[in-house]
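Computed from the coordinates by the stated procedures, all read-outs in this text should not be read as laboratory data. Here the structure is a predicted model, which means the values were calculated and not measured.
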Structure 1
Amino acid sequence: MITRTLTIKIVALAQKFQVITLTGPRQSGKTTLVRAAFPAMPYVSLEEPDIRQIALTDPRGFLANYPAGAILDEIQNTPDLFSYIQRLVDENRQAQFILTGSSNFLLMERISQTLAGRTAVLHLLPLSLAELAPGAEPYEDLIFKGRYPRIYDRDLAPTDFYPSYIQTYVERDVRLLKNIGDVNAFIQFTRLCAGRIGQLLNLAGLASDAGVSPNTARAWLSVLESSYILYRLQPYHRNFNKRLVKAPKLYFYDTGVACSLLGVRDASQVTLHYLKGALFENLIITEFIKRNVHRGEVRPPYFWQDNHGKEIDCLLVNGEKVTPVEIKSGKTLSISYFDNLKYWRPLAGLPEEQGYVVYGGEQSLQTSAGAYVSWRHLDHIPD
């Protein structure tokens, strides 16, 4: 079993909170993590129809079977249980529940209504590079394969895994979140989003290409975000007087999902794909997100872009400290990679050598213009 970084945090928080809520995309490893972290706790899957029916029709009687608590998997299927769990943990300070779910929106809605202040909320994304330890594998392979644990645990081909994953996602999670009449139109909309990785979001243009209204496109984007398919990277505005873009950029939580939607059939196609640079950018930015999320921190990265097209691909923000990172898929060192950093640093009041270029090569090297960091050595970049 692959050791997950989040295990340390979830075990520590379980000493302080009676309820732990773990959310994340389907098959990101939530069940495996909580069962390994809490082996003595009873485990109940609310995906099983007979168990779910009992929990829905007789929630009080169902929870009476677990007076000291339990792991309740995919709890978004039984939303009424939240109120009963609230009462149980208020009455019994020794009871503890570990809740997991694949729908962030539904979980957070119920938590805000019933368990606010009583639960710690954590998120588990697919495997990080640190957890996966890819060895000599080229980054094109990782982009194509993605990082869902099942691909590695069971040696599954991405072309077998992802089409089924996407279909199951639509049939289960999407229907829970929103009544979408034309499922094929929704999948086509998701494919169009994959074709816009790393681009500024143009909602009107996306809606037009998908043949839906802007309101529908906005609602569908929210569904895709709530179920951990894609996210919007927000622009950074603090302490700048220049005219800056306000639109976010689109990225996917897993590049394997994106490649499947783009029709990529093997890793060699990534090498020549018109979105290779954007997919590599997606890979690296998502790694920074995982680094924080899997430590239980809510500290998203940002990007910066002015109205002249000058941009910094990624800004890592920690309080007042801002670390700029440029991302280049090329495998050969080039001083031109630092051009945007040289433009941005005086505006931000940073020293000339501060900043990083993550690139597709193997060597990490400090220069007077900044540091080249191999995609394999992201731990060289401080928080």
Structure 2
Amino acid sequence: MSSEGVQLKRTPFHDLHVRHGARMIEFGGWQMPVYYRGIIEEHRKVREKVGLFDLSHMGEIEVSGPGALALVQKVTTNDASRLEVGQVQYSVMCYPDGGAVDDILVCRMEDRYYLVVNASNTAKDLDWLRSHAAGDVAVTDLSEETALLAVQGPDSAAVLAGLTPVPLDDLYYYRFTEGEVAGVKCIISRTGYTGEDGFELFFHPRHAQHMWDALLEAGHRFDIEPVGLGARDTLRLEMGYALYGHELDPGTNPLEAGLGWVVAMDKGEFIGRDALAAAKERGLSRRLTGFKLLERGVPRAHCEVSKDGRVVGETTSGSLSPSLGVGIGMCFVPPEAAKPGTRFDIVIRDKGVPAEAVRPPFVKPRVRRAK
């Protein structure tokens, strides 16, 4: 139960997390492991070797039928018509005023689209898609019949290679394929939220224990270990990746959040296009920037940002970077304060700590891009 008495959902791996000594917390309506051994240790494991994540709380939605592309184009900011079969696209769904419904992944399959959405937004996203579906198109929730594990880190390909006949060398960043892993039919994608090379495995929950055991056994010689949401957050923060509810929300548009690169104004009409075009025309009043503390301190979300004795913004995320050993984060500030090298203070426990605007990523990503 949560503190409000609402029954929390459990992933198919819940008992395995408990058995491995995980500290469980509420996250997006789910009981999830925040850490097992420790956030810093698990963070470094992924940066240096390989870690195993349970992401089964995420939502999976299939859009199929002759009208599938038209619906995806209508509700997302990016241009899904450019996708090849087997390609993944990062995109945002917006409200008419430009605020974010959710940030999602769009996977182009042979005859349909497979959307991966944030856990706490699954029901909302389903309603949004269905409310805009017209003509011969079906929107199907596959979340209940999908388990999702991620293998992330420099040794992830070596771990997976021992379990699948799929030629992983042919699978580049933001691509996916279908094949067997440990004898189980999976969708295998090479995306991730850590900045390291890695894979996501989508499969039926009845295979949960088998897949968990197979991956830990195959990864044993690489010192694989389970990793919780705590390290997942610090890993994504070092990359400057957005987290819905922090860098994106209904009151924030993708242009402000530094996601203009996923807004295809030239693709034609989509929900939120007019509002985003107007915002671009008049100029943004705030922008998201990364920052690095210049003195000791650990920033968190919702810290005031002050410059020249005046509050100019607020942090959206913050933490001590395990890789750099300094406080880092992201914040919304006026455009002129978002320029790299600009100095301002992050107010932590009523004390201003000097910081400098930095363009993320804070740590160089090591994903496997096509040449």
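Some points to look at:
- With respect to Cα Rg over 2.2 N^0.38 Å, the largest value across structures 1, 2 is given by 1.
- In this comparison of 1, 2, the computed figure 17.6, 52 for Rg and Dmax of the Cα atoms in Å, for residues 146-345 alone is attributed to 1.
- Value -5500, calculated as helix-only ellipticity at 222 nm (-39500 (n - 2.57) for each DSSP H run of 4 or more, over all residues; to 500), assigned to which of 1, 2: 2
- Value 18, calculated as relative contact order in percent (Cα under 8 Å, 6 or more apart), assigned to which of 1, 2: 2
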